[in-house]
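Please treat every number below as a calculation from the coordinates, not as lab data. What you see is a predicted model; the values in this text were computed from it and never measured. Cβ atoms are built from the backbone, for glycine too; each structure is taken alone.
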Structure P
């Protein structure tokens, strides 16, 4: 099974890194890292009808404008953001095939993330790649295709936020927003990173409770905003969330909260990404009250993964950190509970005898192109698409 191959090879490189195999073999380390990058690009790039939202994007690709048609689009009232149309038009101009789009998309996403890992955590990059494959790879490469492009631009330009180069940072925010509307949250991210007093936290909690009781979609519609923003608000904010969903949203933020508490309790040196803990928790809390707000977490997953893995490696390599080891194992448990549920949840209400992982398994590529009827039926019914 190809997924098992990726898990084994990822674990192998992570093991070698942890045990210092690459310490005096930098050439081997570089070759290994780029080998994994090429594997990740090829696996996503040449897939054939693998992933849920991928199926929708295959359908919509034929309807995307050509380069000659870009000037005639009403961007304010269009369904997608301008740079999404531009990217599709350029790809269709070069080679009009969705497989080519997948390859370009996989190159952008995975190159950006691999670069980010290598730049900000060079000593743990293989372990980060391993966790990336386990938790986020399929989600970023086969589901949120548009949003993952905005995410890639954000992580590439994250240095501007770190260095407080505000002009460059807000140009980056505009660029990301032109790819996907959810990137609007990046405009306020610097303010959310600031420490907040207890009275303000209480005020935020009361505000969230109020927002949970208001129909935000109708409120946004009353401002006579562009059609695109209204459509996105209806898609994301209009989603209902049940008690179990609220519980799972709590689970997803717990590992980062635990790591933060461990670092504070044992007086570890402040991590470069420490300031992203508060925004991550804010978005997690908001998603408890407002369905769809979880999408904003996407922009911090990769950053907080570095924060988590760096702490995990630090704790595991220090013998006197027995207490933190227990806490880190506990935080790992939350990771596997959440993503275990995410992939294993039953989807038989949409298609008999299916689970969510059937979006990705069995895997098919352009070498053995095959349509999985159950996969496609389950996705179309889940998304209320009459295709």
Structure Q
């Protein structure tokens, strides 16, 4: 019996899912690093607390993460455009592994800020290159699916990793549990770097981008992209004000155990995975704008749902809302690369995230100050800001640019 029909069927399936070889390798690396990072990521505020940090310091850690996210995006895009996505992603994964090692060896909470400068190389510097690879390797009608598959592979292990991290903390304590999780993270990140080194193949040649000043490049960005950016800023301020405090609210205020919090994070990610493929297919059919609006609304509703929850059952519903935030994320990313200059995609994506992240840098500090007044206050204010962002996108971005 010939395997040719089966091979053709597999090829069609791979094509429909946007799994071109380099994208598959990149997604595998994202899978491995994400599996490791999520073992401890949700518990880093508790780790900081155990190392002696107060709530304001924890807020500054969140703001530092946002600041580095902003600062690294554009240089990451420039590096990817100059040395190629393959080399850039390998470099960024090795840099992140060094950062995780510094986390694990930290004896004082201030050392965590040093580690953060290295860890963010993967989550921030690598992002523009990943966007550019998907845009370069896939046609416009398959980019949403390409971003969707990448997002799924990033989140599949997250269903189990936070729960495992919670178990480690429950058995070993916060400091020893997080440090063991970080050792596992380092191992997985190094494996990801090796896989990328061995299996990426030659990148397509592109026209060399002309040198352009950053302000001029911002002015040259498509108007619809600027409007998407403005709405995104409102929504991410909403997220940034409460993101690092959700674990504190759930564990310290509601009284949920770290292990159960890990389960809640897993529910969030499982919900996201469940909606990714149906949302991507419907976005290709009906347009991307409704799904981006739905995503922005869910970003706004999550902090409200958390602060109104007083039991584990109610928190399950809140974290389902959290998972629904991912409904339109692949569509939003596809809109960004579709409106970007093909010769400067890495830089355009980097500039988009540079502006967005700089704008939201104070959010976590503001959240920490509001928390000191009343732990529920940042959650209510964040919800209102997020709804403004959803309204801005719905009113200002025309469907023809978000289709």
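Side notes on the structure shown:
- semi-axes √(5λ) of the Cα gyration tensor in Å from the coordinates reads 32, 28, 22; which among P, Q: P
- Origin of the derived value 19 (relative contact order in percent (Cα under 8 Å, 6 or more apart); candidates P, Q): P
- Read-out helix-only ellipticity at 222 nm (-39500 (n - 2.57) for each DSSP H run of 4 or more, over all residues; to 500), computed value -25500, structure in P, Q: Q
- Among P, Q, structure where distance in nm of label points 7 Å out along Cα→Cβ at positions 141 and 373 as derived comes to 2.9: P
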